[in-house]
Structures are given as structure tokens and as C-alpha cells.
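Pasting the structures here.
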Structure 1
Amino acid sequence: MQTALKVQNLKVRVGGKEILKGVNLELNYGEIHAVMGPNGSGKSTLAYTIMGREGYEIVEGDILFDGVSIKNLPADERALRGLFLGFQEPPSIPGVRFSTFLIAVINKRMGAPDLTTLKDPKKLREIYNLLNEVGLNRSVLSRELNVGFSGGEKKRSEMLQALLLDPKVIILDEPDSGLDVDGVRKIAEIIKELKAKGKAILLITHYARLFNFVEPDKVTVLVDGKVAATGGPELAHMIEEKGYQVVRQQ
């Protein structure tokens, strides 16, 4: 498999505190790589650092995307190159309709000078089709982005974005958070669809319940900012059964 993303000896400091302490990770195209760990282990820090969020200082190490270092690129440039991050808690943006946001992002990706007008009617049909696929009503387009959205609506809207924007690498931070079993099943179906399209998927989660519906190819476990264990899907199920003390004892 072709390597999409490589994290090399990554040490990251946030607010003066070292959170990641030499993390190594490799993600291939057409692969689901799960990152698990208890609260405070550095999972979200890893996601934010890969995406280029401000305030996450790389002290040492590198991040390679298609073999090229991106650690000095701003977040928007990383996104334009094909990185996508689904947040653990997607931010609300009052005053900005969901439709306005989607049009702006589509036009930006296409290099259009006008970010406000969607000129390609095929894209509008695509949005409508994707709303149906992820289980959202069309009325969501007229609502302010994530304002008053339920947890399920937030997660489904992010999966719509992942399908619509066609990124190369998709990082999903707790994609099953706030979802009932039907919602988890739907998210899992979309993740499998993205994998089938050859996308590289970094799936960050506390629990293995999502893996009842979609199985990861690789599992990396973080504990206290370090890689505590690596393995296949059996590692995730072992943690679900016995807890993180299994890897802490290794």
C-alpha cells in the first residue's frame, strides 16, 4: 500500500506542557488506522497537530503527507492539499448558514474567486444526494452551522463534508460521540465507503463499539503521550474487554 501520512518521533507541547512524547505512526491509502487511548493520552492533540491547529507546538519530529513535510504549513494549506479533520466536538458558527459554508468551501477548493455563489448546479444535486445518504433533512442547509444541532446532526454533517470535499486523508476524532446505535451504524457505513474509495482514514476513539460495524486494519494505542501498543483489530477488542491496563502492563 502507498503511504499517505507518516508521523515521525512527534513531540508536541501545548500551553508549555509536553503532550506527545515521541509518537510514530504510519497511515496508508485504502486503510483504516484506529488510534485508541484513555482520556488525556494525546489522541486529540495528535489530530490537531497533524491538521495544523494553532497553539500546538512541534518540539521535535515531523509530519509527512505523500512524502513531503507539512509541519510548517498553515491549516488551510493542509486542507487544500487533501487533509480533512472531523472534530470531536464540531464548533458552532453563529450567523453562517450550513449552505453558505459548504458553498464557500467548495469554491475555495476549486480556486474560484467568488466564494458566495455556487455556479455548478451538479454540486447542488450532489449536496442533496449526500444529505439523503447521511440521513439529514434538506432544512439543515438553512440553519446556522452546528448551532442547535444535535450530536448526531453534527457528526452526520461532518461525514457529508468528507464525502463532498473528496479529501485524500480523513481524520475522524470520536466520530461516534453522541450517537445512538443507528447513528453509529450509519457513520460506520460511510467510513467503509470512504475506505473503498481509497481514502486513508485515521480513526480516533476511546471505545471499540464502532468496530462492531467497521473493522480497522491497524490499531495504535496511546498512553501518556506515547505509543503503548500496536496491532490489528484484535487489540481493540481486547482493550474493550479488559481495559487499558492490558497495554499499561506491557
Structure 2
Amino acid sequence: MSRIGFIGVGELARYTIRGWRRGGYEKRINLSPRNAQNAAELARDHACDVMPDNQSVVDSSDLVFLATRPEDCFDALAGLDFRPDQVLVSAVAGVASDRLRDSLTNSALKIVRVMPVSSAQAGYSPTLVYPRHQPVCDLFDRCGRAIAVEQERQFDQGTILACVYSWYFALFDRLVEATGGDDLPAELAAELVVGMARGAADLALSRPTDRPGDIADEIATPGTYSRLGLDLLRDEAAFDAWQRACDLLRSRLATD
């Protein structure tokens, strides 16, 4: 599985390829030509090859990544001729394997779904993979950690967290606004906010058997300033909106 091809060269392809190259992947990566600007940038900066069309991407690749928008994926696959030994790796959100298979001329083709996030370009994307496929997992271990699940409904549920990921940045921004000021410049507040978030994440990851909420109560003990703020957030149901936002995505995924 030494040759990789991308059908769809948007932001997901850009940050994933950057992460792989940063992680030491040096083999061939072929790109579809439709997004000419992104393809030219990746060809120039990350040693990729731009193919004449989508079929050329398929013909010259072993792992073919589908990274289009959901509404474009079926048109992108229409009429493509895959070899039996190839793998179609779908990074299309909300489109189940069976729906993709229905649009293929080779219904026996191996399909693997993935959901990397943009932190791949910084070397850390917790990337969902379904089902486990070792060459695909090895690739995403180069830009973070591949997390393989055994059931597609687990993958769909985990997709919600790929959306939650983007909400963290909005939360960080609000915290920078809330804590910065004349005495603490915004750039220092940002460094502290993001650094504290990373520290909290690292601590939680180092204690996988503990609920994060229990760690919060362990740190924010009664009588501390930490507890004062945590109690206010809980009393005002500040976390409930996050639950409702996740429920909204869950219901949408169930109907799309």
C-alpha cells in the first residue's frame, strides 16, 4: 500500500498530507486536479503529483482517499473503475459505507472510513478509523493516533466529536477575552488558556480509567477559587448547551 491518491483536494486533504509529510511519510501521493490552487500548493510544498483526472488518481494509487463534500461524493465516484486489490478510504462525513458501495462499479471493494481533524498538520489528530485496517492506521499514527472501532455506529457517534473539536477554539477565544486585559496582554492570556487546556487534556489522557468530571472535582476542592467558578458554571447549567449541540448533531446524522 505504498501509493496514495486523493479525490477531493480541500482543507482535509491539505492538513492530512501536511501531517503525514511532517511525520516522515515520503512515498507517492497523487492528487485530483479539480481544486487547482490547493493541488498546486501541495505539489510544490509537499512533493505530490497532480493527475489529469479522477480515474488517473485511481489507476496510480493503492489507497484512494475520498475527501469531497458529502453532496459531491457520489458524483466523484460515478464511473470510476477500481482494481480488486485497492482500498477506498472515505473521509466524507455522514455517508455510510453501504451508501458509498451502492455507487461503485465494484461492490466488493474494501471501504474504510476515517475522520481526521485539522490538528493532523501539527502532529496530533485522534483519527477515527472503521473498520481497523493496519496500513490506514499506520498512516494516521504519523500525524497523531489512529483510533479504530469495530462497528460503524461507533464511528458515526465519534464523528460528533470531530465537530466538537472545532468548538474548543471558540471556547478558548471566549476565555482569552474573559481573562485578558490591561494587566494580562491578550497574547499571554491566549498562551495560558491554550496551554492550560493542553495540560488538562494530557492529565485526562494519562488517567484513562477516571471520569474527567471526577478529576475536576478532585482539583476544584471546596473552598478554592477553582470550585467557586465551577459551582457557578454548574448552577447556571453552562454545560447543558454543549449537550444540546451534540444531541442536534446526533439527530442530524441519524436522518442524513
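Once FRET efficiency 1/(1 + (r/R0)^6) of positions 5 and 213 (r between Cβ atoms, R0 = 41 Å, to 0.05) is calculated for every structure in 1, 2, which label goes with the largest value? Display every interim value, and only then the final one.
Working: 1: 0.95; 2: 0.40.
Once FRET efficiency 1/(1 + (r/R0)^6) of positions 5 and 213 (r between Cβ atoms, R0 = 41 Å, to 0.05) is worked out for each structure, 1 has the highest.
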Comparison of 1, 2 by distance in nm of label points 7 Å out along Cα→Cβ at positions 37 and 181 - largest value held by
2
Of the structures labelled 1, 2, which one yields 27 when relative contact order in percent (Cα under 8 Å, 6 or more apart) is computed from its coordinates?
1
State the single structure among 1, 2 that was used to calculate mean count of other Cβ atoms within 10 Å over residues 117-124, giving 12.1.
1
Computing Rg and Dmax of the Cα atoms in Å gives 18.0, 58 for which of 1, 2?
1
Label whose coordinates, when distance in nm of label points 7 Å out along Cα→Cβ at positions 45 and 77 is calculated, return 3.0 (choices 1, 2)
2
Structure (1, 2) behind the derived value 1.27 of Cα Rg over 2.2 N^0.38 Å, for residues 61-148 alone:
1
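Out of 1, 2, which structure matches 3.4 when distance in nm of label points 7 Å out along Cα→Cβ at positions 101 and 205 is calculated?
Details: 1: 2.3; 2: 3.4.
Value 3.4 for distance in nm of label points 7 Å out along Cα→Cβ at positions 101 and 205 corresponds to 2 out of 1, 2.
Have a look at 1, 2 and say which one yields -16000 for helix-only ellipticity at 222 nm (-39500 (n - 2.57) for each DSSP H run of 4 or more, over all residues; to 500), as calculated.
Details: 1: -10500; 2: -16000.
For helix-only ellipticity at 222 nm (-39500 (n - 2.57) for each DSSP H run of 4 or more, over all residues; to 500), the value -16000 is produced by structure 2.
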The value 18.1 for mean count of other Cβ atoms within 10 Å over residues 53-60, derived from one of 1, 2, belongs to structure 2
Ranked by mean count of other Cβ atoms within 10 Å over residues 133-140, which of 1, 2 sits at the highest value?
2
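Read-outs: derived from the displayed coordinates by stated rules, not from any lab. Since we're looking at a predicted model, the values are computed, not measured. Cβ atoms are built from the backbone, for glycine too; each structure is taken alone.
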